[in-house]
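So, here's a batch of structures to check.
Rule-based calculations on the coordinates, nothing more; no lab input. As the structure is a computational prediction, the values presented were derived from the model and not from experiment. Cβ atoms are built from the backbone, for glycine too; each structure is taken alone.
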Structure I
Amino acid sequence: MKKQNCWEFKQCGREPGGNKVNELGVCPTCLEKRLDGINHGNNGGRCCWAIEGTLCANQVQGTFLDKYKRCLKCDFFVNVTDEERETGLAGISEIFEKLK
């Protein structure tokens, strides 16, 4: 089964051409090319917890430090963690190194 990016899993509508783009803008995870391939995702689609401006509970979120505790409980984060168990979930230090 294909591993989903956050916008596919959550169906937030903030991907390019999505139904919430006019209201909330394109999600930065879809555009974050420096993270392409991390956790087998497209752009930042499988490490959204490290990216500012993502959507959670229909609200645009702030910085990593502002949202990370909520992300640890997110069904998508848990799903990615489970799916990447064998190959190893990319660590936050690896992700932030790519975002420099």
Structure II
Amino acid sequence: MKSKTTHTTPAGGNVFADLGFSPEEAAKLKAHSDMVIQTKLKLAKSVSDWITEQDLKQEQAAAIFNTSRPRVSDLVNGKIGKFTIDALLSMLAATGQTAELNIRR
């Protein structure tokens, strides 16, 4: 039997603040989280685009990246939460591409 939700609390835009972190700590945690997500998205898109450009099947890409076909499926379907930045960088390197880090103040 499914339970019914009878009450919800609207989110304030920063899950860390909603969880009770101080405003300063919540802002730092959110900035870090956003940075990691954007980095993963860019890396995954570059690798996924390369797979498409090379007209590779997932099995072929898996062999190149020394991983499984389901792992490549996760990549091309945007399941970036299943990947570390390091894993995505390794895949990017296997494509012959490089990454560059830009630091802004």
Structure III
Amino acid sequence: MDVKDRACIDECPVDCIYEGERSLYIHPDECVDCGACEPVCPVEAIYYEDDLPAEWQDYYTANVEFFDDLGSPGGAAKIGVIPKDHPLVAALPPQGEGH
């Protein structure tokens, strides 16, 4: 949250990482599980689903639910920043440096 380093976006070959107001979201149906984004994430927030620590499960669910209304646009670059976040993310206090 609140650390939107875009290195993962630059590495993604299928443009499936979408930007909300406070977080980045990986589209579960557009992602090809190549893993290119994982090593460049500065906050180690990207996991393969089978490797997800139990304490991060709510964030995985929020990531999936973020796309319920959005559907599958077929590429993040063409739609730009989405002016919302999942309610779980929106309710969190500010995170990251300076907060």
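Tell me which structure, out of I, II, III, gives 38, 32, 25 once Cα extents along the principal axes in Å is calculated.
Details: I: 38, 32, 25; II: 51, 48, 19; III: 32, 27, 24.
Clearly, the read-out refers to I.
Matching task: -18000 is the computed value of helix-only ellipticity at 222 nm (-39500 (n - 2.57) for each DSSP H run of 4 or more, over all residues; to 500). Pick the structure from I, II, III. Could you put the intermediate results ahead of the total?
Working: I: -9000; II: -18000; III: -4500.
Derived from the structure labelled II.
With distance in nm of label points 7 Å out along Cα→Cβ at positions 17 and 81 computed per structure, which member of I, II, III shows the largest figure?
Working: I: 3.4; II: 2.3; III: 1.7.
With respect to distance in nm of label points 7 Å out along Cα→Cβ at positions 17 and 81, the highest-scoring structure among I, II, III is I.
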